[in-house]
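**Student:** Next come the structures, one after another.
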Structure P
């Protein structure tokens, strides 16, 4: 897919790259309004990526890493004070 515009950039579309480069004889490709396809893709990603279990797992991993870094920092500061 490639970006095409109409009416001096007023309208933006995604269209088949082969169709855009070689014409309708090479591909009967369609043009899809950019905002419509972008919304479909982002909605689908949000449905897939932001499920409660997945978000919980991501945040759990972040909290574990933060706790580990904090503990490491505390050990280094203690070692520095002893020196």
Structure Q
């Protein structure tokens, strides 16, 4: 549980998250996005345009990997993305 507490603290301090999507050819595409907010390490929100290539990728394939860092340490997570237009 100590690693989870450390990861939550790191995510809370991070202003940017690198987020990887899978493109139409099955290759990962990574970009840095501004973090809006986070709830633990299972939910976090980032800012991007709804017409962006990244959103198009996630509408086709919701699998993702996210990486955030603080103080020279990093945490990488895998999961699924949902596109939220209400924030």
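**Student:** Supply the structure label, taken from P, Q, corresponding to helix-only ellipticity at 222 nm (-39500 (n - 2.57) for each DSSP H run of 4 or more, over all residues; to 500) with the calculated value -6500.
**Tutor:** Values: P: -21500; Q: -6500.
Derived from Q, not from the others.
**Student:** Here Cα extents along the principal axes in Å was calculated and came to 37, 28, 20; which of the structures P, Q was it taken from? Mind dumping the intermediate values first?
**Tutor:** Details: P: 77, 31, 26; Q: 37, 28, 20.
Answer by label: Q.
**Student:** Here's another thing I want to ask about it. Quick check on the output: 29 is relative contact order in percent (Cα under 8 Å, 6 or more apart), derived from one of P, Q. Which one produced it?
**Tutor:** On the way: P: 16; Q: 29.
Source structure: Q.
**Student:** Supply the structure label, taken from P, Q, corresponding to distance in nm of label points 7 Å out along Cα→Cβ at positions 7 and 55 with the calculated value 3.7. Before the final figure, lay out each step's value.
**Tutor:** Working: P: 3.7; Q: 2.8.
Answer for the origin of the read-out: P.
**Student:** For distance in nm of label points 7 Å out along Cα→Cβ at positions 31 and 71, which of P, Q scores largest?
**Tutor:** Working: P: 5.9; Q: 3.1.
The maximum falls on structure P.
Since every read-out is calculated from the coordinates, none of them should be taken as a lab result. Bear in mind the structure is a predicted one, so any value in this text is a computation, not a measurement. Cβ atoms are built from the backbone, for glycine too; each structure is taken alone.
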